[in-house]
Structure 1
Amino acid sequence: MGGVATRWILHMDLDQFIAAVELLRRPELEGRPVVVGGDGDPTKRGVVSTANYEARAFGIRSGMPLRTALKRCPDAVFLPVDAEAYLAVSRRVMDTLRTFPAVVQVMGWDEAAMAVSAHDPEALAREIQRTVHERTRLWCSIGIGDNRLRAKLASGFAKPRGVFRLTAANWDEVMGPRPTEELFGIGRKTAAKLRQVGIRTVRDLARADEGTLAARFGPRTGPWLRAIANGEGDREVIDEPYVAKGHGRERTFQRDLTDPEEVRRRTAALAREIAGELRESGRPAVRIVVKVRFAPFVTSTHGVKLPEPTVDAEAIERGAIEALGRFELDRPVRLLGVRAELEAPPGTVRARPWI
């Protein structure tokens with residue numbers, strides 16, 4: 001085919017990634033509902049990390065308590081999380097993507113943005129799907145867009161194992177009638193506020209007066225909401241290596257913690273675990289965030305900026321305790337989490353932008 005190829009963004013999203021990796025290791029579970037989360041014991045406290053399509057048919061979703069998942073599907077197979085295995089498979093997938101003439105930006109274990117030039121992006125997407133499946137035995141869905149926002153949304157329409165194109169040409173047809181919360185960045189609270197001023201659909205928001213939105217949501221957020229409702233987004237894809245932005249640890253307790261001093265001790269222990277990981281990686285923390293889940297299921301977070309980047313265990317522990325001090329520990333605690341947000345590694349640059 002002659003002529004200049006068109007530039008496209010592809011968003012590759014592995015289908016039910018964690019569950020799919022587990023099924024590769026346990027093919028006898030194919031066709032059965034499989035839930036991955038915690039240590040694999042659904043009688044203990046913990047949450048669902050992922051569920052395969054068979055389990056999702058019972059209403060099981062990520063973030064759901066394992067005990068709830070067990071009630072919804074007593075015959076499901078529950079498996080423990082194996083992060084190292086998922087990371088190893090993810091690297092094979094991303095290495096496969098890099099064999100194509102594309103700029104590849106890894107977004108996490110199971111997602112990547114690809115900037116390509118192609119006359120027929122659907123044909124290229126299907127070739128990528130076939131190659132990923134041949135080399136890893138995993139299926140992916142691929143969204144095609146004229147920017148990253150549209151490509152990512154398109155990947156959702158493509159699931160499972162499909163390809164979908166979403167551009168300025170069909171944006172209003174596809175997204176216009178949909179509720180505003182289907183846009184990335186608009187949650188239930190914002191959608192409720194939009195409904196209060198008569199904005200219910202993406203089309204309503206796209207046509208809303210920018211001044212009215214700015215008055216209601218602020219001079220930056222208001223125009224941004226209208227922009228995403230019109231499908232506006234970044235076209236830049238960066239091929240720098242994927243670098244973790246933080247290290248975190250969580251603990252779900254089999255009995256609620258009711259003693260504030262015990263909560264502090266547990267928080268300090270988590271902070272020390274993270275400090276050990278930071279020393280091994282050589283990347284200092286710049287901010288510490290503490291997550292507390294109160295019984296029955298109310299989660300809050302608070303964070304503090306550290307005085308200087310550090311891997312020092314005492315400094316990280318002090319930061320965690322300071323963040324914890326911003327909570328009112330007047331209710332039973334069922335989960336604690338500590339996360340260190342990391343300084344970017346030396347030499348990190350935005351290499352080979354594709355615009």
Structure 2
Amino acid sequence: MKRRTFIKSAGAAAAVPFVARGAKAPPIKIGQIGLAHAHARGKLGAIRALPETYDLVGVVESDAGRRRSVQGVKFISEEQLLETKDLRAVAVETHVRDLVPTAARVVATGRHIHLDKPAGPSLPAFKKLVGAARKQRLAIQMGYMLRYNSAFQFMFKAAREGWFGDIMEIDAMMGKLGGAGMRRDLAEFHGGGFFELACHILDSAMFIMGKPQKVHGITRRTQSAKGDTFADNQLAVLEYPTGTVCLRCNHNDPFGGPRRRFNIAGRHGGMEIRPMESGRFVLTIDQDRGKYKKGTHTIQLDSGRSYVKEFEDLAKVIRGEKKLAWTYEHDLMVHETLLRICDMPLDK
């Protein structure tokens with residue numbers, strides 16, 4: 001693809017909000033590269049569900065089978081997409097191994113990106129991508145799927161406002177029963193299941209707790225005697241000055257979905273979200289907090305995936321109305337910690 005000459009001006013324009021008084025902001029031109037990622041169709045669906053917010057230019061996907069899996073979209077080449085006038089953002093939804101290289105090509109043309117998780121096997125490559133985006137003041141919105149979930153948003157706010165006091169522990173589990181195809185595909189990465197799936201709960205835990213003092217990872221490859229090298233039963237322990245974080249990932253669990261949970265406990269209260277994306281949680285507090293009285297409350301908020309909220313937030317960032325709650329530094333810290341847990345190299 002030819003390098004464009006408008007990079008500098010595109011980056012500057014991205015930082016300027018739509019300010020015409022009384023005028024409605026025009027839809028943001030956006031494209032998507034890839035349908036190979038597990039979240040790709042959901043992200044595309046979210047973009048298409050916001051026609052007043054986004055103008056979908058087209059989707060880049062070379063695989064005929066994946067192209068047939070979605071209807072009613074225009075398929076174009078990557079070069080066509082990135083040469084589109086006034087294109088502001090691109091959702092990157094390729095195979096995990098291709099996420100960061102693809103995102104780097106997009107950022108090089110001065111566009112914001114939604115980058116699905118995890119941020120590839122190379123920390124130096126991700127650092128280079130973040131550096132390029134930072135230099136141009138471009139957003140990198142990582143696709144960790146719990147960020148905009150209503151129960152997790154409640155938890156983040158409660159923790160930030162001190163409802164729980166000093167956090168003593170976080171205990172979370174995210175598992176599933178992985179089929180033969182999934183096991184084969186994810187065995188490409190030394191970190192296996194935790195690398196691909198438990199990065200979601202790692203992101204949430206570190207958003208609350210920050211950078212750990214020490215990182216421990218335990219990995220089991222339960223089918224290795226049969227020649228299956230997939231890391232399918234894993235535990236991470238993160239040490240902090242006042243507490244610990246324990247994160248489990250098990251790809252042998254036939255009830256992994258309903259058993260997914262996130263539990264936080266502090267000196268003044270805590271909460272447990274279970275099942276993880278249900279919007280349902282139990283809140284326990286030792287004093288009145290807002291509209292909630294001292295004691296235990298079972299609360300039901302909106303359930304389900306929050307991809308639409310994700311892209312609504314990205315639109316506000318692109319228009320200059322706000323900044324992402326998750327910083328470049330946070331995303332780098334999470335990815336480095338993920339690689340440490342998975343015993344994957346940090347220098348390649």
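We did not get these values from a lab; they are worked out from the coordinates using the rules stated. This one's a predicted model, so the numbers in the text were calculated from it and none came from an experiment. Cβ atoms are built from the backbone, for glycine too; each structure is taken alone.
Of note:
- Which entry (1, 2) yields the derived value 25, 22, 18 for semi-axes √(5λ) of the Cα gyration tensor in Å, for residues 232-335 alone: 2
- At a computed 20.1 (mean count of other Cβ atoms within 10 Å over residues 224-231), which of 1, 2: 1
- Taking relative contact order in percent (Cα under 8 Å, 6 or more apart) as the measure, the highest value among 1, 2 is held by 2.
- Which of 1, 2 yields -9000 [helix-only ellipticity at 222 nm (-39500 (n - 2.57) for each DSSP H run of 4 or more, over all residues; to 500), calculated]: 2
- Value 0.10, calculated as FRET efficiency 1/(1 + (r/R0)^6) of positions 120 and 208 (r between Cβ atoms, R0 = 25 Å, to 0.05), assigned to which of 1, 2: 1
- Which of 1, 2 yields 25, 63, 11 [P(r) over Cα pairs in 10 Å bins from 0, in percent, for residues 96-143 alone, calculated]: 1
- Source structure (of 1, 2) for log10 I(q)/I(0) by the Debye sum over Cα atoms at q = 0.07, 0.08 Å⁻¹, computed value -0.37, -0.49: 1
- If Kirkwood radius over Cα pairs in Å, for residues 128-215 alone is computed and equals 14.5, the structure in 1, 2: 1
- Of the structures 1, 2, the one that 0.70 was derived from, the read-out being FRET efficiency 1/(1 + (r/R0)^6) of positions 200 and 328 (r between Cβ atoms, R0 = 41 Å, to 0.05): 1
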